[in-house]
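Before anything else, here is the set of structures, which you'll find just below.
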Structure P
Amino acid sequence: MNRNILKTLAEQLSLALLLEVSSYPKPGNVHRLRDNPELKYEAFLATGIYSLKYFEKGIRRGFRGHRRIVIGDLVYGLLSDVLKEGYSNTCLGSSLLLSLMSVSLGRMIRCEIRNFNELGRTARESLEETSVYDTIYYYKAVRKAAPSYLKPSDKTNGFVNIWDSRYKKKIIERNHRLIDVLKYSAKFDVVAREAINGFEEGFRGEVYLRERLNTHGDLNKAIVETYLYLLSRNIDTIVLLKHGEKTAREIQDKARVVHNTVVNAGSDWVMIVNELDREFYSRGINPGSIADLVVEVLGLFLIRNKWNTIFK
């Protein structure tokens, strides 16, 4: 593979992480004007920098083919690097989606697939080839991230609990590939559902982002509008697991109202969204899974722009 193409595509995926966290104000999320108690803006910037080598590795792997592991070690490696340097976990969901995207991009280049819309199908094919070793690496990543909303007491319907001390042995014994785990998780986890469905909501969000950007030309506003749009359409996994379904649906409804107001607002749109940001922050509401979808949307948006230039 041409080294310049590899580097260019990987850079767009890393840039997606940086643009998402830098856009403001995204209600309840970290942005360039607000930290959360356990998450700092600079941690997200560090994640964007550390991610580049893993996305390059993913694209190269998709191009050359893989043996036992498809994406699990990429997710674990990026998360480990971020935590090793003393930063907090910022990237569990987004690293899953972008790692899958990177491997699938390499696969498309290898198979000479030039229609960018085939990325979703290619990603589903890549997931089908995941093994139990992908699952083990993914479990290692989740255990290292230690999200507070996953507990040893959680019922997992035959799948191995994240906190089971014998998780490696049990995963191998039960032959639970990563795709199997994600299919189960997709019942309640919007990020897992996106991976399984080939970035379906991400592609929808990309169309929306382009429409908004074409309307007013303000990338920051378009990203915030996309965030509100996706939050109005999806139950955020983190809010659901931490605060319950009633609160998750309330947050969804609030996002819908503010979204409808903002798209028709003038220069006062920031003040309108800031009010919701302050409310979510005061209540400890952090729709982090929707932020992962925004990263996904930006990845698709940026890659398509380069893809159509490289393969015109």
Structure Q
Amino acid sequence: MSKTEDVINEVKKVIHGKDDVIRKILCAILAGGHVLLEDIPGVGKTTLAVAFSKALSLDYKRVQLTPDVMPSDLLGFRLYDRNTGEFRFEQGSIYTNLFLADEINRTSPKTQSALLEVMEERQATVEGQTRKLPEPFFVIATENPYGSAGTQRLPESQLDRFLIALTMGYPDRENAIAVLKGDSLHDLNEVEAVMNAEDIRKAQEEVRNFFTDESIYEYVVSLTEATRNEEIFSLGLSPRGSIALMKMAKAWGYLSGRGYVIPEDVQEVFQCVSGHRVHLNSRARAAGLDTETALKQCLGRVRVVKVN
């Protein structure tokens, strides 16, 4: 059994019945991206993030984002030291390997924007001085559904920084019973470290160099263009979105144990990569169409390529 499968099995000790979500989050980590989890409170989003930090033996920090959280709380600040007569830098919570931004859509736009450079460049600039973040570095952010008390929409520039967006949803009946019988805090202590930072960097390099036939690149571009040309969308996939789709397809193929990408890899991750990046137009919304259905229609209309 590969180390990546070991990670999945460790996380499954505390997260029941969400194998697809677990695999896609691990794919995002192997692809070097960030994850947005949108769901109601109490379905295990935070537990999932902690389980990954333990299984991957990564330094982990969590911040509960509220309207009074300031950018300096995340990025750090300079503090005058009376003993030395000099200013010293106090690190913010962002200096870690896995940063959990809990309820990101409850904090102020100013604090949200402080994460833009961090997520894109893996660095933080404070008072003109730029500092690199530890490697590897990932953000797993959670948000409550838009419309919940005290929430606000994330801007497109922020959403586009997330490689994928997922919804965990309620457990089915069998797994709901398993949750009631278990003790999540006790289970978290049972999660063992099966990979480390060096293992992750090696796996990320293998994913970057994963063999991809020219026809797969053409397929990804065709899907991207479909979201831009379809009348039901007012906003299609950006170039960053198409890059994200390619990265996730490679990671899904890698995790599947194949030596190359196939069209099914692209199809499997298309929803989680695209759902938070595209917008339906008013006519489509008035007709009762949702984003998931619209993206499925795109998949159905684009000719599936044959890998040589």
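Every number in this text was worked out from the coordinates using simple rules, so none of it is lab data. Nothing here was measured: the structure is a model prediction, and the numbers come from that model. Cβ atoms are built from the backbone, for glycine too; each structure is taken alone.
If P(r) over Cα pairs in 10 Å bins from 0, in percent comes out at 6, 25, 33, 25, 9, 2, 0 when worked out from the coordinates, which of P, Q was used? Please report the intermediate quantities before stating the final value.
Values: P: 6, 29, 36, 23, 6, 0; Q: 6, 25, 33, 25, 9, 2, 0.
For P(r) over Cα pairs in 10 Å bins from 0, in percent, the value 6, 25, 33, 25, 9, 2, 0 is produced by structure Q.
One of P, Q was used to compute distance in nm of label points 7 Å out along Cα→Cβ at positions 94 and 222, and the answer was 1.8. Which one was it? Don't skip to the end; give the middle numbers.
Numbers: P: 1.8; Q: 4.1.
Structure of origin is P.
Can you spot which of P, Q the value 50, 37, 26 was calculated from, given it is Cα extents along the principal axes in Å, for residues 158-237 alone? Spell out each step's value before the answer.
Details: P: 54, 20, 17; Q: 50, 37, 26.
The read-out was computed on structure Q.
Quick check on the output: 85 is volume of the Cα convex hull per residue in Å³, for residues 46-141 alone, derived from one of P, Q. Which one produced it?
That value comes from structure P.
Suppose helix-only ellipticity at 222 nm (-39500 (n - 2.57) for each DSSP H run of 4 or more, over all residues; to 500) works out to -22500; of P, Q, which structure was it derived from?
P
A value of 18.8 was derived for mean count of other Cβ atoms within 10 Å over residues 14-21; which structure in P, Q was it taken from?
Going label by label, the one that fits is Q.
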